[in-house]
Structure I
């Protein structure tokens with residue numbers, strides 16, 4: 001599994017499609033939940049929307065990682081996520097819990113990933 005992170009509208013998905021030669025049929029929006037595991041190359045994007053739903057359900061980072069395991073254990077999967085923890089700390093408790101959970105999930109995924117890339121203004125920065 002490879003992990004691509006970066007700010008909103010930084011070009012993460014465009015980079016993933018170009019770098020990995022992905023077709024429209026291999027892109028899955030995690031805002032709609034997890035797709036069925038598949039053997040073909042695929043890209044799961046909007047991880048931040050998935051972790052938000054998990055935060056609302058009071059899931060722990062390990063539980064979120066376990067839900068993603070059928071995908072993260074595969075070499076042909078790319079996960080794309082927005083960085084959300086670099087701004088002002090929200091006053092709302094759920095928003096704080098969501099940001100904390102998302103950061104913890106990203107740390108778990110980055111440790112497991114074969115490659116981690118940060119996209120800034122459409123430019124790749126290989127972190128791992």
Structure II
């Protein structure tokens with residue numbers, strides 16, 4: 001499963017590059033250190049992403065994952081975003097401060113597209 005997760009992190013990195021953002025996947029994220037999965041910026045705006053992929057909903061997020069992402073983002077000076085990809089439904093993006101610990105179908109549908117997240121900040 002770890003390998004599949006890195007594939008989706010790489011997919012997000014490619015999506016960000018295509019939108020004019022330099023982006024990198026952080027190797028070892030989630031392994032005993034507080035670090036996001038992906039960091040991206042364009043010189044004006046900066047984002048840190050926690051990436052989740054599942055075959056179906058709901059998704060349960062750990063409170064410490066969200067808290068760690070928010071804390072890292074404050075130190076780094078970036079906007080914390082939860083990026084979720086559901087098989088057959090695609091990607092949705094959520095500001096970390098407003099996402100709940102459980103994301104069901106209705107919450108997922110209210111998520112933003114990547115272009116919305118990038119232009120709104």
- For distance in nm of label points 7 Å out along Cα→Cβ at positions 56 and 88, which of the structures I, II scores highest? I
- One of I, II was used to calculate distance in nm of label points 7 Å out along Cα→Cβ at positions 24 and 96, yielding 1.8; that structure is II
- Note on the structure: One of I, II was used to calculate relative contact order in percent (Cα under 8 Å, 6 or more apart), yielding 20; that structure is II
- Query: In terms of distance in nm of label points 7 Å out along Cα→Cβ at positions 72 and 104, which of structures I, II is highest?
  - Reply: II
- Item | Computed -10500 for helix-only ellipticity at 222 nm (-39500 (n - 2.57) for each DSSP H run of 4 or more, over all residues; to 500) - originating structure among I, II | II
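Since every read-out is calculated from the coordinates, none of them should be taken as a lab result. These figures come from a predicted structure and were not determined experimentally. Cβ atoms are built from the backbone, for glycine too; each structure is taken alone.
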